[in-house]
Structure I
Amino acid sequence: MTKHYLMVGAGLSGAVIGRMLAEAGHRVTVADARPHVAGNCHTTRDEATGVMVHVYGPHIFHTDDAEVWDYVNRFETFLPYKNRVKTTSQGAVYSLPVNLHTINQFFGQTLRPDEARAFLEGKADTSITDPQTFEEQALRFVGPELYEAFFKGYTLKQWGCSPTELPASILKRLPVRFNYDDNYFFHKFQGMPENGYTAMVERILDHPGISVKLNTTVGRDEAADYDHVFYSGPIDGWFGYELGRLGYRTLDFERFDYQGDYQGCAVMNYGDVGVPYTRITEHKHFAPWENHDGSVLYREFSRECGSEDIPYYPIRLVAEKAMLADYVALAEAESNVTFVGRLGTYRYLDMDVTIREALDCGRRCLATLDTGDRMPAFTVDPL
């Protein structure tokens, strides 16, 4: 029996789930409040310079998931791209993540890998045996000098609070390497879509069983018109924020153009507290196979997300987790909606994980049609 499904949001979650259900013969409506598809990974070609601009900040695709890599390459050609981040700190430029070159340059040394390990261990605060905060984690593993130069100021600006208030888990994602590898990511598959992410999502949605409605806001009241709803908007928004708003950080982008090459790399972080922005991104360097005389750059400023802002990073500290638990209870009482994606589950998700979860969610939905089981509110536990 053909079902009619609604995807609220035309980002990766809605597009991937919608495509799978449409290919299985069902009707799919995809609605998005914005005038474009692809959500925050929306890209567009700048008319003046020809540069492919990542409108909501850069998105770099990296994964170890072969099925996800094959999936995105089905809809767009991904060309090789390695993210090599630099940082300006205390009047000098270093490479990130912290690697053997960073250590030797910063301390004026010529250490071998084993020597560098011992050297940093000597800098570390070994009295910290079970780091609980971001600051404790940094002091334990890299010591005060590298912490002050590369982590403290950037974190203050990015999260708007002291590193003593953030969990150690945030820093565990930032490795220290005792070799000269400056590839920011370590995944097997890394690349950028040749024609941008929006072109890829448009192709995913290009199916006769899918209708796309842009500039369209869909609320909880309209859910009853469909057999099932997949909601990738903010979970608190589905319930009209009746329990309060979950906390996010948002980003402001200050665009500027430059004739030539402004910084020689795609991403330049700024670790000093006195610099108000966290980083500058130069978008033509995200497509190294292209050549452009002009350049488009963004200065990024992080701040608390207001009610009219685009939510980027879920804060997920103690108060937010408590409120999230209450919203999850409300969600699980709903009868025909499944919450998906970064906003629907209030989790920070890389693109590959978003696609993996969407593929799994779509398969779960098709399986329930065979078994007669109810589609759950969550296919991944948001707590």
Structure II
Amino acid sequence: MISKYREQFNQEFSQEKYQHFKEVLKQKSGLEPAFRISESPIFLTKEFEGKLIDACESIIDQIKALSSETLEKAIPENCKVPNDTKQPHFLTIDFGICKNDKGEIEPQLIELQAFPSLYAFQKVFEETFCEVYPFLDEIKNKMPREDFKNYLKEVIIGDENPENVILLEIYPEKQKTAIDFVFTEKLLGIKTVCLTKVKKEGKKLYYEINGKLIEIKRIYNRVIFDELDRIPDLVTEFDFREDIDVKWVTHPNWFFKISKFLLPLLKHQFIPKSYFLHEFPENENLDNFVLKPLFSFAGSGVNLNPTKEVTDAIEDKENYILQRKVNYEPVFKDINGEFSKAEIRMLYVWRENDERPILLENLGRMTKAAMVNVDFNKKDAIWIGSSNAFFGEE
């Protein structure tokens, strides 16, 4: 969308540079990224950035205005975790880059989560783009790396010793996001611990290192814990629903409270109309809506073309929403003259004593398929996968 940067990038791009780019990421982490890295950043105007921030600030206002009773309704009874917090530590807000009826490019809210995304990875990702393509320096994120680190440190580690703080995941070495765990460890000096390795004594939790038990006082939680039931023969020493002496970052209840559950409650020009399935009005046309289960992760269970037969067959209709379709606009030109579509995720942290969250970074995802998920792209497609957005003047 910013032609001068797009043209310069496309002129400088080569497959050799792309391989070098991925090699630099591998050298920094010691890992191959387990997800596809897009060849290109996303270039967006400052005007578009203003629209994104306006929508995010409105969403934050609306969330803050909701009662705790309303938010509590989002948590399934079998998923409630004790010792909830007044606000989440993380807030991520996803927008499609779309075209409206007037032909204008604008953001449209896709979903939002109070769950950490690839914060540490995205900072390194952006820095690596700037190393390989130095002209990007002039439009990079203005937040100094040290400030970025300090915000994350304050949120995740707080006043504790880093050795008493862990990044918790289930089988972390098997996760697609493992590269982010490595960068988080490097940035903050904390350990990544598998849920199956956590020890419990009374109300205290521990992990073992070199035969020594270390008490866990804060958990940077990366486990989608309602998915644990799907893992066969899983044996753990503690259950999330137990009352334990630990500080959750962020508390698991917020995964449900800030989720697709909120979409029917939010209003803004950049928020497409949504309904709970059991409240879908008769005067609306199902053809104009996408069906989404409330608590699926990474796009699983989404039906782009639901039929009445499909919706009628769903028994727990209160656990699904219908969201008005938006038109992702292919505006990101590749070196072959073809265009990709994209989503952008705004990555916020919310310090415990702050009234509002702070925007730290962004995460982009590019596609040439109907869904912004690289699994749906053709094998030889380019300008697809994980990316980062740069904002500048035309």
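No value in this document is a laboratory result; all are computed from the given coordinates. Owing to the predicted nature of the structure, the values given are computational and were not obtained by experimental measurement. Cβ atoms are built from the backbone, for glycine too; each structure is taken alone.
Some notes on this structure:
- Test item: distance in nm of label points 7 Å out along Cα→Cβ at positions 6 and 286 calculated as 3.1, pick one of I, II: I
- Of structures I, II, the largest value of mean count of other Cβ atoms within 10 Å over residues 206-213 belongs to I.
- Structure from which 4.2 was derived, distance in nm of label points 7 Å out along Cα→Cβ at positions 86 and 318, options I, II: I
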